[in-house]
Structure formats: C-alpha cells, structure tokens
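Enquirer: Take a look at the structures below.
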Structure P
C-alpha cells in the first residue's frame, strides 16, 4: 500500500495534501490556493511526523492505495 492523500482539519477548515506516484507532495487549501496545488517536496525526504501536521491543523484522514 502507498500513502496517496492526507486530509487535515483545524479552526473549522479542511486542507489536503496528495502524494503523486513519483512521491511528490502537493498541498491544497481552497481558500488560499484556489484550484492550484503547491508542491511541498517528496515523500522520500519528508519525515512522517512533519507530514501528519499542517500548520495548526491535525490529520483527520489518511488515504492509501494498493499497487
């Protein structure tokens, strides 16, 4: 299984990150980034504890895929 998405919640607002098949991490907050996603790095060089937090928001949902 591979981690592909993270949903965060805090201050009555959701944000998300998704992980591409190449491991790139992309962030989206519809309020600040609109329809655009901001590249934040690569899963191979990111510590899991850092990935589980997003500013003051905490992880609400992790999405995994097989294959």
Structure Q
C-alpha cells in the first residue's frame, strides 16, 4: 500500500469517526429536546386546565354578583 493511499484511508477513517461522534451527539441532543418538549407539553396542559378552572370560577362569581344585583 502506498503512503498516499494509506493517508487517504486514515483521513477517511477520521472522517467516519467524526461522523459517528456527530451522529451520537445529535441523537443525545434529539433525546434531550424530545424530553423537554414532552415536559413543556405537560406544563402547557396543566396551565390550560388551571386557566379553565379560573375562568369557571370567575364566571360563577360574576353570575353570583349579577344575581345579588337583581335582588
């Protein structure tokens, strides 16, 4: 094997190793982002539920106040 061919093979091996490392980093980043998105979606659902509960309570208070005005 010539030195030039051996050097090309070593360069190719380094590039493949770099790509494998990048792939692994991206997999981990993707996992972290999916976990974060899942957590944010759960937080959003919780906030929407709390907002709906607050809206219902406020509407009930308004109804009671209107009923008190009419008496």
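Here, each number is a calculation from the coordinates, and none is a lab measurement. What you see is a predicted model; the values in this text were computed from it and never measured. Cβ atoms are built from the backbone, for glycine too; each structure is taken alone.
Enquirer: With Cα extents along the principal axes in Å derived from the coordinates and found to be 102, 12, 6, which of P, Q does the value describe? Numbers along the way, then the final one.
Expert: Details: P: 33, 22, 21; Q: 102, 12, 6.
That value comes from structure Q.
Enquirer: Which of P, Q yields -36000 for helix-only ellipticity at 222 nm (-39500 (n - 2.57) for each DSSP H run of 4 or more, over all residues; to 500), as computed? Don't jump to the answer; show the numbers that get you there.
Expert: On the way: P: -1000; Q: -36000.
This value belongs to structure Q.
Enquirer: Comparing P, Q, where is FRET efficiency 1/(1 + (r/R0)^6) of positions 6 and 54 (r between Cβ atoms, R0 = 25 Å, to 0.05) highest? Can you show the working numbers first?
Expert: Values: P: 1.00; Q: 0.00.
Top value of FRET efficiency 1/(1 + (r/R0)^6) of positions 6 and 54 (r between Cβ atoms, R0 = 25 Å, to 0.05), among P, Q, belongs to structure P.
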